[in-house]
Each structure stands twice: as C-alpha cells, then as structure tokens.
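Quick heads-up: structures coming right below.
A short reminder: the numbers here are calculations on the coordinates, not readings from a lab. Bear in mind the structure is a predicted one, so any value in this text is a computation, not a measurement. Cβ atoms are built from the backbone, for glycine too; each structure is taken alone.
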Structure P
Amino acid sequence: MKQMMTTIITGVFLMIPSFSFSAAHEKDDHGHYHGIEATSNDWVTAFYTGKAESIKMVENNMAEDGQSVQGRYVGFGFTWDPRENEMRVSQVTPNSPADGALKVGDLFLEVNGIKAIPENFQSLGFRGKPGAEIAAVIERNGMKKNITFKRGVVNGRLSKSQALDNMNSAEADEWPAKEFRIIEVLSKGNTVYVLSNASQTDYQVDLDYNAYTVHRLMFNEGGKVIEIANLSEDRFVLEQTGFKITR
C-alpha cells in the first residue's frame, strides 16, 4: 500500500486497547460483517487489492473533511518521487521543519556539500536525531537558493483531496499485495480496528516482505470515514528488504 508510513512497533498486538469491544464484530451466519465493520473490512481489502479499488473506496467512503494520518518519524517533512533521477519536492507537510523552507517544485542540488544525484540519494544526511541542522542548495524558479533547517518530529495528515492526489500519482502495477488476509475486525462505538497480514514487494530493491498491520478507522454519524491511521512493523520490513538499522 502506498503512502502508509507507520510508527515502528515491536509487537503489533500491543496496539489493541484494553477496553472491551462490542460483540457486534461477530460475523453473521454467512460470514459477513455489517455496518462500519463491513466498510472497514472492505476498505483494507481494497487497499491490498489495487489502485483503482483504493481510489474508489476513498471517493465513496471518506468524508469530505476526512483525514489520513501519516505515521510519525524524525525528519524534515517533504516527499519526492524516488523513481526520478532528481530530488524535486512533490509535497511539504504542514507544520513540519520543511514548512516555510521548501516549496513544491524545489529541486535539491546539494545537501551538506554532497551533490543531490541518484548515486548519493541514500547518503544525503536527511536521517538522524532531532534538532540537527543541515544546509542545502536548492533551485527554485530557475534561481539557486541556500537554505538551512533542522530535523524534527513529523506527524502529517492528508486531506481527502491530498490522499487522492497521492494515490492517483502511484504506479498501478506496483500497488497490489502478493497475498493478504484480514485476521480480525473489532469495533467500539464509531471506531473500528482491522488486523491484517500481507506479503508485498518493495520495487525499489525488488525484494518481498511480510508484515502485520493494524488499521484504525473512525466514522462520523453518516457512516463515512473521518480518520484513517495504521501501525505496522516498519523495522521488520526494512530488515527484510536489506536495510541496516544504524545510529
């Protein structure tokens, strides 16, 4: 699934709260969920199935003021398309360290004296502890510009339109999971938790990985999703795709 950055956890089962859930999560005699549980089950299934199915699900079932909560991380709060041969800013997260320093369309030329070219993309110093400052040279509207900003905690949210923009820009062929299963759907009031497991491919390194994920969907009185968030096994995913965890 695209655009689902998540918080690292050591055991996904720890994320199920201790309060009592409604017995409504029990399936009927035909094995079907109902109401917001059915929508939640279908939502997660769609996101494992394909791009078109995911877009249709958001268009039809997310409230106009709904939000997709992005997983927290330490960094700067901007995104770029790693499939391109340049580092051009495609999105800036509001209230992040990059907010005010970068604009969509900015092109990185250097970061801490290192040229921003494909062979250097993984060593440009964007990862590290909070508060550390980096200096960069960017190109904006054909003019070079020197900027500095500090790493911080980024906790982004996407509006419905932003989420759809991200989804529309993704590669359809790279979207579907190779295998997935919905393990359990539980609800309490207007909140539904969906525990799932999926095997997917990281096409940047052409390696498969498997992870458990807990999706949390909150609904308004009209049965539309007003907030979607998830937690997954990020560290385990990185280790399966060959990345080393270093300080």
Structure Q
Amino acid sequence: MGRVFGMLFSVMAYLLGVAALVGLILWMAGWILPVTIDIGYAPSQMGLHPALAAIFNGVLILIWGSQHSWMATPVFKDRWKAVIPASIERSSYVLAVAVLTGAMILLWQSLPLIIWDVSGQTLGTILAVTYMFGWGIVLLSTFLINHFHLFGLQQAFVNLTERETKEASFVTPFLYKLVRHPMMTGVLISLWAAPTMTVGRLVVALGLTAYVYFGLKNEEKTLMVELGDQYRDYQSTTPMVIPFVKP
C-alpha cells in the first residue's frame, strides 16, 4: 500500500510541477493567463511604492531560489530521507517547487512600467521565438539526462515494481558537450528575450540570473564532491552556461 501511495504522490507532484513550469512560462510572457507578471493577482496587490514592490518581489525570488538550492543539498536530502521514504524524496522537492512557484505568481506585485516594447515588430517576434527556444532547451536538456528521474517519477516506479536500478553513470550527451548546465543556459536565454521589458520583468530577469549564478556555484561544489576527478576534467574543458567560452 505504501508503494502505491508513493507512486500516486509522485504522479501528483509531477503533474503539479509541470503545471507550475508551464504557468511560469506563460506568466512571464504575459500569454493566456489572466494573471501575468504585469497584471498581478488583484487580492494580493498592496499598492506599494514601486521601490518597495521591487524589494518585496526580490524577497519572493530569494525564497523561491533558496528552496531550489537548499532542498537539493546532500545534507538536507540525507536528513529528509530519514523522515520520508527515499523513493519520494525527489517528488517532494518537485511539489515544493510547484507550491512556491504558484505562491510567487499569486503574491507578485505588478510593476508594469515599460523599459522597452518591440512587440508587434520584427524584433519582437524574434525575441518571442527566442523566449520559447530557451524553454525548449530546458525541456530537451531534461530528457537528455533523465526527465522522469529528475522529476521523481522513476524513483517511485522503481520502488513500486521493486526493480533493481543500475548505478547512474556520468554522461555528457549532445548539449552537455557544449555547456555543463544547458538547462540554465535555456533559462537565461528566456529571461532576457523579452519583446516587452517592464520593471517587473527586469526584476525577475535580474533576480533569477543571480540565482542561476549562485545556485550553480553551490551545485558545482556538490558535483565535485560526488564525481571527483571525472567532473573536474569535464569542468576544465566545458563552459558552464555560455557555449564556446573557455572555462
């Protein structure tokens, strides 16, 4: 029964995680959703001075990014696995990401002052396509390593079927030969490919760019510990996020 519950929990977390990611993409772009980065959720709008609203939004990004990094540390994962089954540890991470993403979207204070707007122009179309291209890189990168393991489904399925799993080997397929963290490359492309750049969008771009930088610094330390010389060699020959730039 516990294994079945774990599988159901992982499926739920996966679906919510995917929904949160799609919501984030649409929210940032200002597409389809009634709540966007420039049209805040009405009940949560506090009418703050723009400077205070920017600080408030920055704190939301800090909380969101801290959870991403903190729950991914070996120390936290080891302690968390003492509380919950190891097979749903990753799914609990995905669920936490989904909840915090939804909270950030709903609590966001709109700052719609326009910095530039090239929507409807050729450049705007190019930027919109580039925006989706960046997220396409993120999605492709998850499948190049192991999409279902990354989102926690594989662990629960293996536990449900009581199959033995092979120890994961260190591989660098396709995009991982160009950069060490192609998912973050895609995120950075999308952050800055904005046909309409408002103050709110700029706060997101700056905040998440900072998160990518500091988050990758911590992740690299963890990978060095886990993979040793194998990762050091990879690090010495492959750029972190910008292709063709010498490490």
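Can you say which of P, Q returns 54, 46, 29 when Cα extents along the principal axes in Å is computed? This figure was derived from Q.
Figure out for me which of the structures P, Q the number -22000 belongs to, where helix-only ellipticity at 222 nm (-39500 (n - 2.57) for each DSSP H run of 4 or more, over all residues; to 500) was derived from the coordinates. Source structure for this number: Q. Taking distance in nm of label points 7 Å out along Cα→Cβ at positions 156 and 180 as the criterion, the top structure among P, Q is Q, with the largest value.
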